[in-house]
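Scrolling down, you'll hit the structures one after another.
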Structure 1
């Protein structure tokens with residue numbers, strides 16, 4: 001099975017924004033979160049006690065092993081529900097696969113996905129397949145969340161701190177693995193990060209008065225942080241020296257192993273961010289991720305306890321990486 005490159009292949013954020021802004025806005029009092037803020041999932045109030053969450057994601061292979069690709073793609077899709085503070089309930093497979101390929105490969109992809117869905121305590125209930133020249137796989141996921149625990153990217157508040165639950169640098173490491181340059185340790189670390197569910201992080205987050213949340217995927221930490229800042233009308237300051245970065249990612253970026261998506265992400269944010277960083281450090285921040293961690297916005301007082309519990313359960317890569325200020329000239333500030 002041939003993978004596409006360093007990260008999940010998606011339209012650049014600028015392309016998506018241009019398309020969505022031409023669609024008529026949807027007005028419905030039960031639609032709590034829709035297209036307006038490029039959030040992780042749609043949120044629809046079924047009744048006073050329950051909110052329905054709906055998301056969809058799929059992409060081309062980022063690793064060679066079919067089973068592992070299935071795990072990663074499923075974890076990535078399920079992550080959108082966790083980012084909203086919810087619990088996934090059911091999932092549908094979305095499959096593009098060439099009919100000329102060995103069907104055993106497809107079986108391994110689907111097995112990897114099904115195992116992750118089971119780990120999430122959700123149910124696989126069907127799906128749809130089409131013949132395509134390049135394999136693609138993902139899920140449409142339906143979940144629910146209680147009204148008081150809905151976490152959108154538009155809910156960040158001035159004075160909050162930002163907690164990140166997984167390391168970044170996945171796009172760079174995946175690219176170097178494809179080139180045969182990454183060490184076995186780096187490859188394993190990237191795979192383990194990508195196939196790890198954000199389930200535990202979401203469960204812990206649900207015990208605290210968290211304001212906002214998003215997950216870090218194709219638009220990179222910088223792109224998703226800027227989306228949060230715009231949606232919440234605040235300014236976000238990211239502290240580079242506090243970022244959790246996968247081993248070897250910086251050194252490989254310095255050698256030129258930078259995914260094309262990095263430049264698209266930076267270009268999309270151009271004019272909306274101010275940077276004190278080198279181009280190399282910006283490459284890390286705008287590196288496109290696959291199945292990355294949760295970016296959580298929470299008050300400083302509450303955040304200290306949340307950070308402690310997340311660290312105890314998830315490990316050393318959980319970091320406090322920035323803060324939220326009132327809206328300044330730029331939405332995003334990249335600090336040393």
Structure 2
């Protein structure tokens with residue numbers, strides 16, 4: 001059954017030892033040495049060695065800002081549910097209004113535990129399960145073989161590209177972090193299509209299964225830039241189930257069978273302290289700017305309009321650091337435009 005906790009409580013003074021994720025926002029010096037053993041029904045036996053990229057190419061800083069000397073103060077429910085998902089090897093369904101930091105959670109986890117780049121799978125109304133697993137460029141292969149379908153068998157791996165979900169299910173020694181972003185925007189059948197993959201931790205690359213007698217092992221491209229992996233007998237099976245963060249803005253409900261396989265966390269609007277930490281992570285001291293006044297104005301505007309996104313505050317701080325705030329009339333008009341309502345962007349702001 002699904003478990004849900006609402007993230008509205010304050011952070012506890014101490015963190016139990018069983019919790020490997022502390023939510024500090026600090027960068028790991030090295031990957032976490034090991035994770036708690038999974039339940040017997042969530043143990044997987046993927047074989048082979050796949051190297052995990054160590055350099056995230058600055059994506060962590062871009063999404064959550066630089067790590068500060070002062071540790072981030074996470075919510076106790078965030079810590080509890082992330083660690084429960086890690087222990088149980090289950091996806092974590094994160095809900096909340098747009099701009100509350102749901103997607104950022106994946107980058108915080110990966111950076112703190114030293115798990116490398118986040119594998120992001122953005123969901124649209126046209127997204128299918130196959131998009132997340134792999135793509136096979138049949139036309140490109142035929143063209144490269146001079147129009148002879150069987151004339152380029154040895155290079156079949158050059159035309160198979162694992163998607164973010166497919167890459168996350170490779171047999172790494174430590175789990176990858178997979179962000180399934182805005183699942184509620186997807187096709188109504190997508191959650192049910194994911195059930196078997198999440199349950200079994202594996203999938204078949206059908207083109208390689210048919211090719212296995214001729215070439216049991218094939219090197220294919222992965223989602224990582226310049227990455228590759230060897231697939232044996234056409235089957236991809238994880239060794240460590242990925243840390244899966246699924247975000248939803250609550251635009252529609254998910255089927256019970258899908259919810260039963262997920263843990264749930266609701267993220268509420270950010271507090272003053274959380275917004276101040278976010279601004280500091282991206283802008284440092286922001287000299288010459290009254291950050292406290294700007295955050296309070298943002299919170300007032302957010303309450304007035306029924307909710308704003310945290311990145312709208314970052315936009316305002318960025319404009320303020322450029323000197324745009326020097327003319328009060330222009331600055332107030334600019335803030336009104338930047339802090340527009342999210343529910344109906346075309347409506348006139350009050």
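So the values come out like this:
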item	result
At a computed 6, 27, 37, 24, 6, 0 (P(r) over Cα pairs in 10 Å bins from 0, in percent), which of 1, 2	1
Which entry (1, 2) yields the derived value 5.3 for distance in nm of label points 7 Å out along Cα→Cβ at positions 104 and 320	1
Structure (1, 2) behind the derived value 2.8 of distance in nm of label points 7 Å out along Cα→Cβ at positions 56 and 216	1
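Values quoted throughout were computed directly from the atomic coordinates according to the rules given, and no laboratory measurement underlies them. This one's a predicted model, so the numbers in the text were calculated from it and none came from an experiment. Cβ atoms are built from the backbone, for glycine too; each structure is taken alone.
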